[in-house]
Structure I
Amino acid sequence: MTIEVDTERPVALVTGGGGDIGRAIAIRLARSSAAVAVVDIDERAAAETARRVESAGCKAMVVRADVSSGSETAAFVAEVEDQLGPIGIFANNAGIEGVVAPLHEYPDETFDRLLQVNVKGVFLGLKHVLARMLPRGWGAIVNTASTSAIRGRAGLAGYVASKHAVLGLTRTAALEVLGTRIRVNAILPGPIESRMIRELDEQAGRDKSALRRAGSAAYGRPENIADVVAFLASDAAAHVNGAAWVVDAGMTVP
């Protein structure tokens, strides 16, 4: 049985919605969505995002969950659909940064946690959302990877490995939805003004002068990422599937 979905104003689901990029994505999707579900392990941060979504004139829902848990992911996907309706847009965005350390000194437990959140979390989101999207035959999924998915970065073994895996999962899922109106793409942000990049910079002792030497005048803003996610989730990107959209002001240009 085909379940009808409002493709004009679909329900959007954003994981990691309490963080800087996730919040910007949720607020941006509020312009074109019937409702936005904000998922985060930090319920207070998710609630603040939901407040801003509602201020933009869109219905919002808050869910506290750990995306690395299969049972919690299955539960929040079901809860969102039960309360808001079929998910038409999924911003699979939750992620953590880990620590900065040489590979031979990288903590095992940190590496494991990065794979749990950044890889298994993305896998579980894809698994449970696609299980519901596929019978309907329509939807847009955007996985948040990183420019670390296409290059190495000294001191970030866990993060780099996890983001390479996100790109692999994106390409696999994109092939599996061929022949439907479902699309799965990845967005690859460069350094973005956020808590995450501030934490990494503090650990590494970097400053923005290094970025300027690399060809970028400044860090990007979360809204720069949100605008591209909104495009990939829209009908304007109807022919885009399995793509890796780099948003870094040219930093990774060879």
Structure II
Amino acid sequence: MQIHALWHYPVKGFGGSQLDKATLTAGGYFPNDRQFALSIGGDKTKKASPGTWFQKAHFLQLMSHEAMADYHCRFTSDAQPHRLLLFHHRNLCLSIDPAKPTDCLRFEDMFTELFANKLCGRPRLMQMKEQAYSDQSTPLISIASTASLAAFANATGTKADSRRFRINIIISADNAFAETRFIGQKLRCGDALLLVTKPVGRCAAINVDPDTAQRNPNDYVRFMRAHFGHSNLGIFAEVINGGTIKPGDRLVPA
């Protein structure tokens, strides 16, 4: 198997961007992935110190705010100042320096208006410097195969689209869910060494179509359990040794 595509999702719940390469760090998260999150305006996040990790219920998320799928983000951290770019239907609509409070206010203002009736208060753009706003506090990256994406699409009558599942590393494979056989094993990937730890269990966020931002009335998690015997798509891995990876690199047992 080899890397087909790389994606990062800088702001939790929003769409992401494809990458030409990624430099993984031992014990770290996927670069710039879920580094930001937009709160629903609750008191806990409002008063929290920068860098505090919260569960996803405190933030805008596709499970409850499907219009987020109309937007995608890119975060550039290889030059100063860093830029967080926000696109609406592939058109750039906002470019901010997240280190500037006035720029963060511009980001918050946009979604205060959009989600006014689905907020507890004014949203807050929050940032993690060393961690990530992933659904677990453990540093893990996600991997899934093109065959698994195709199997879901064929079974549900949808388009094979990794954006629905927010996967970091898409690998080419012939057999659906074949990547799960690597659980408990180490994989060499480009210059990096990974330890595959567990499958990625899916939630109701996969009901949202990434093209239309519409929520499908069908419960795809329940469907997966009935059709496949499980509701997993993809695997989680820890970065044991860091290194640069890129499309075309092979994944081989170490």
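Quick look at the numbers
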{"quantity": "Value 0.75, calculated as FRET efficiency 1/(1 + (r/R0)^6) of positions 25 and 233 (r between Cβ atoms, R0 = 30 Å, to 0.05), assigned to which of I, II", "calculated": "II"}
{"quantity": "Structure from which 27 was derived, relative contact order in percent (Cα under 8 Å, 6 or more apart), options I, II", "calculated": "II"}
{"quantity": "If helix-only ellipticity at 222 nm (-39500 (n - 2.57) for each DSSP H run of 4 or more, over all residues; to 500) is computed and equals -4500, the structure in I, II", "calculated": "II"}
{"quantity": "Ranking I, II by mean count of other Cβ atoms within 10 Å over residues 97-104, the structure that comes out highest", "calculated": "I"}
{"quantity": "Which entry (I, II) yields the derived value 17.3, 57 for Rg and Dmax of the Cα atoms in Å", "calculated": "I"}
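FYI, it's all coordinate maths here, none of it is from the lab. This one's a predicted model, so the numbers in the text were calculated from it and none came from an experiment. Cβ atoms are built from the backbone, for glycine too; each structure is taken alone.
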